[in-house]
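Multiple structures follow.
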Structure 1
Amino acid sequence: MKALLIIDLQRDFVDPGGALYYKGAEKVVNYIVNLVEKFKSESLPIITTQDWHSEDDREFQVWPKHCIAESEGARLTEKLEKALKGYEKHYSIKKTRFSAFYNTNFDDLIEKFGIDEFEVAGVVTNICVMFTVEEIRNRDIPVRVHEKGVSSYDEDLHKFAIRQMREVLGAEIV
């Protein structure tokens, strides 16, 4: 079964004024909401990840504080929240590291629902998107990354990640 994976489309990343917002991050939101509507119309699973940190997370030695558990900034961006409201096949993964697999139940979800293919969108291309795609590909699961549905604060790193996912990880870039 195919599933849509939306990585970290949270207010601290894609909403102006968010803790790690970067100009242009919000450009992927409408594209991703359209993907959500497509997957809902086909009654397919949609998995969202959320960066979910404690106040004293070690990650804040590298990055400014962001996505503190239960904070406004850790919530999914409003358009995505509205698109997913009430959808019975929406599953959420709260994560504390770049990969959505580290200390989460992601493998259990994949097994429970028989997911054998992913379509991926979200932020940030060269961080959480790429590290999660790498983990999915290590499980020999086909991945299609929506280029119009991913974004980064650094265009060169974005291009590198797209190329790395395509040429090294074997993800299809659409």
Structure 2
Amino acid sequence: MRACARRYGGPDADVDEWGIVGLLHDFDYEMFPSADEHPFKGANIMCGRGYSDRIIRAIMGHATYTGVPRDTEMARALFATDELCGFLVACALVRPSRSLDDMEVSSVKKKLKDKAFARTVNRDDIRQGVAELSVDLDEHIRFVIDALRPIQKEIGLNTIHEDQN
């Protein structure tokens, strides 16, 4: 989300705020995984801890069933990248390199068509997210791959590839 702030947020975007939204949007999911609780319970917790309405609304908007509109670039960017990030990690984990380094947009799009692959990833949310953000799907996939590359070790990727060097 920090990369999204720089790309979509304009010159006055608060990169740290966008990063916080990315880190916290699913913090309550393991405790409250059902649609009637997530992200509602998390929003209540965050409200009680003084998080801004802007942050809470962006987080609420990442779940289509909340009915909260994605009316800021931050909210649209979170929605457009949430499912895609998980999908890209799944794509990387089945590659021999277990890395994003050699991942191409065309291979990601091929996997998107395979409904059996990473079947819990909502492809409609990915398509809707890029439409709401008004970006091309290929361009957004490339952008998110490039944004994740510098942190791939921290998210559990590139481990086999490093052992080979």
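Annotations
- A value of -9000 for helix-only ellipticity at 222 nm (-39500 (n - 2.57) for each DSSP H run of 4 or more, over all residues; to 500), calculated from one of 1, 2, originates in structure 1.
- Distance in nm of label points 7 Å out along Cα→Cβ at positions 47 and 95 - highest-scoring structure of 1, 2: 2
- Looking at distance in nm of label points 7 Å out along Cα→Cβ at positions 39 and 55 for structures 1, 2, the greatest value goes to 1.
- If you line up 1, 2 by mean count of other Cβ atoms within 10 Å over residues 79-86, the top spot, with the largest value, goes to 2.
- Which entry (1, 2) yields the derived value 20 for relative contact order in percent (Cα under 8 Å, 6 or more apart): 2
- Identity of the structure behind 23 (criterion: percent of Cα pairs over 28 Å apart, calculated), options 1, 2: 2
- Structure from which 28, 22, 21 was derived, Cα extents along the principal axes in Å, for residues 87-134 alone, options 1, 2: 1
Values quoted throughout were computed directly from the atomic coordinates according to the rules given, and no laboratory measurement underlies them. Keep in mind that this is a model prediction, so the values were computed, not measured. Cβ atoms are built from the backbone, for glycine too; each structure is taken alone.
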